[in-house]
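Following are the structures in question.
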Structure I
Amino acid sequence: MKQSHLFTKTKKEAPTDEVSKNAEFLVRGGYIHKEMAGVYSYLPLGLRVLKKIENIIREEMNQVGGQEIFMSTLQPKENWEKTGRWNDLDVLYKVTDASGRESALGPTHEEIVVPILKNYISSYKDLPAAVYQIQNKFRMELRPRSGILRGREFMMKDMYSFHTSEDDFEKFYEKMKDVYKTIFTRTGIGHITYLTFASGGTFSKYSHEFQTLAPTGEDTIYVDEASNVALNKEVLTDEVLAQLHLKKEKLVEKRAIEVGNIFDLKTKYSKPFDLSFTDQKGAKHVVLMGCYGIGLGRLMGAVVEALADEKGIIWPDSIAPFAVHLLALGEEAEIAKEADKIYETLIKHGIEVLFDDRAEVSAGEKFADSDLLGIPQRAVVSSRSLKEGGIEIKKRTEEKGKIITLEELIKTCLKDSTN
């Protein structure tokens, strides 16, 4: 894509109504647009990042046997009354149409997925099963904050699994722990993301969160660095420490952002809808359930919060909007001609490139924009690079660049895309 064709523009000043790093850089870079508190639109660059996160998650869900569906956003009131959450869930958006009919805007989908599966599950032969979707959710956050980390409308992957026994559920649950670790590794934050013990609420002794270290994180976690075991602040009790064989004096307090969670639902939602199966002897049992969530925008925002520097965003290769940011510096015809040639060659090799071909913009502005946008590789064509017989290449995380040939640039980009 040529930057002169991109309808969005970068901004020098941070939005006055944003306090979080992710919102500041993503708005300034033209990745997102704020509609109201807690509601954002994703612009071309932001959507490219979001789609790459989505594809990684989808690949991993399919790998573990998940079947993708797409459930309704409008949900029947009676379903929520059956589970007791119509009046108990304080973040639930309730809408009323002209006839007076009330519905819910889905903050989660247990009340929809269970009745769907009830149509297809009757025997132990129908289980286990796992279904997931990637869809917008709505939650009535009264004080939405932290940019795209916590909003009223957001995209989420929610998976639901269905089992005949605790043993079968536990095996799948353990598998999902590994799958989530793989997702966060693939999206570039695996090295700073901890599987974290948290309260299981009314369902189970524990749930598990995935917490990414960030100085601006909303959550406090305690990490045993020797074992890489982490606990949320709310479960830091002597009883829990004893059960996990941890010593309080060895725990290190850290700030973190929750980027995912997995949960044992037991029969909390299957029982109200009588989602049951018959076993080999004809006896009837209620289906056991688990749920597994990742907020896509939240993950995107967490990457910015955790990895950005004072100049702007630093995208991991796997989710960057483009692999290379190509900059043409100078007004000479020779520079423009060579930059065009490089641009076309990179595209022919399947390399995603954003080409800053803007003639009226100074070199300093182009460099500042490149740092802000955070594309992994910056390739500069200038009179100096041409004199030295190549292209000046610099990674976003490096201080100094080096001159390489076009062939070397292609090899570098293709290698990075496979890592």
Structure II
Amino acid sequence: MAEIAVLGFGTVGSGVVELIDRNQEQILKGVPEGIHVKYILDLRDFPDSPYADRVVHDFDIILADPEISVICETMGGREPAFSFSRKALEKGISVCTSNKELVAAHGPELIETARAHRCSYLFEASVGGGIPVLRPISEALIQEDITSIIGILNGTTNYIMDKMEKEDMTFEDALSLAQQKGYAERNPEADVEGHDACRKIAILSSLMTGKTVRYEDIPCEGISRITKADFGYARNMRMAIKLLGMSRRNADGSLSVRTAPFLVPEDHPLHSVTGVFNAVFVHGNCVDDLMFYGRGAGKFPTASAVAADVVECCRCRGSHVEVRWSDETLALADPSEESRQFFVRVGAASADAARAAFGDAAQTVQSDSPAEDEYAFVTGELTEKEILDRIGRLQDVRACIRLLDLGK
């Protein structure tokens, strides 16, 4: 029996323990001797849990047990998750994690530590919850020149905008509902300001290039400035507003990465991704377009991805599962030079100034809930620098949202 430990008995950690018990018959197909959770590390006790006798409060108990071959780190945050993970890897104990904050910050270092001690550091669950996407990018698509990855990477924001679009809710009401349902945290900043999605596109970009794309270098915008009025125009343009993480290789070989709300046309597959679901759209030079779709969060979907990594580590005990991600930092293309179209909405008093600033290339758009006091339009193709310069000349700018270009 392969003995493992789980760090953190919250939503994901408890899901991992339950899934390994529930799906032991399936697990035996990959690990014939079976997998058993010997320890659960948490600050709390769980006297009513059927796993109460496995709970310990001292990480050193786990570290000192020679039977432990894999640790699941589902604590979240950087510390003590980083220290615990590094100590385990230095002892040759493989680590599987759902912790995107830790992976985005220390992924290459922990991978190298695992390599040096003939064990593995795997993190499928850190992006896309239950969607298997990291291993396909790293392994099944290794023969491809992947030129772009575009993803709906945060189920909370997708749920909020879905409610705003379809039920005419305000941002505040949709967020409150998401919190009531447990989709959003009490402090929702990491979700609604785009930080969670930004970390995930940083991880995806790093695996796409094999180098380190620092999430701190990625321009990041959230959804807190999106309003009901924006959805009225989006519906009339047959588009949906989605928070996207986007990574694209440019013609000169440089990489452009961004997290921001985009208007997505109805003929793009990401348009129909609703609710708390996530999707990752990948383009390779030979395979063309692929989309990975599923539940991007939740107890058992995320636990399933962690458990898949556990099975892989158990199958490869005593060796290193290679992850191609070096600590060489990749300099990103100048974000101010990215070009695309933009949807702009201004107060009616600024309509003439907007027409003068944007010229004949601007196309007026209407809302399905017309507002008499404003003027809205789609620009011609402009760089980020140009759009900032032009809207900077206007008064009462109410929205400026990027359009996803199907041709890029």
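Out of I, II, which one gives 0.45 for FRET efficiency 1/(1 + (r/R0)^6) of positions 164 and 332 (r between Cβ atoms, R0 = 30 Å, to 0.05) as computed from the coordinates?
Source structure for this number: II.
Hey, semi-axes √(5λ) of the Cα gyration tensor in Å derived from one of I, II reads 45, 24, 21; which structure?
It was calculated from structure I.
One of I, II was used to compute mean count of other Cβ atoms within 10 Å over residues 100-107, and the result was 22.8. Which label is that?
Computing mean count of other Cβ atoms within 10 Å over residues 100-107 on every structure in I, II gives 22.8 only for II.
Looking just at distance in nm of label points 7 Å out along Cα→Cβ at positions 4 and 372, which of the labels I, II belongs to the structure with the highest value?
By distance in nm of label points 7 Å out along Cα→Cβ at positions 4 and 372, the leading structure of I, II is II.
Could you figure out which one of I, II the value 2.8 for distance in nm of label points 7 Å out along Cα→Cβ at positions 28 and 388 was computed from?
Of the options listed, only I reproduces it.
For mean count of other Cβ atoms within 10 Å over residues 68-75, which of the structures I, II scores highest?
Largest value of mean count of other Cβ atoms within 10 Å over residues 68-75: II.
If you rank structures I, II by distance in nm of label points 7 Å out along Cα→Cβ at positions 236 and 380, which sits at the top with the largest value?
I
Which one of I, II has FRET efficiency 1/(1 + (r/R0)^6) of positions 188 and 324 (r between Cβ atoms, R0 = 30 Å, to 0.05), as calculated from the coordinates, equal to 0.30?
The read-out was computed on structure II.
Which of I, II yields 4.4 for distance in nm of label points 7 Å out along Cα→Cβ at positions 260 and 364, as computed?
The structure behind it is I.
Every number in this text was worked out from the coordinates using simple rules, so none of it is lab data. Here the structure is a predicted model, which means the values were calculated and not measured. Cβ atoms are built from the backbone, for glycine too; each structure is taken alone.
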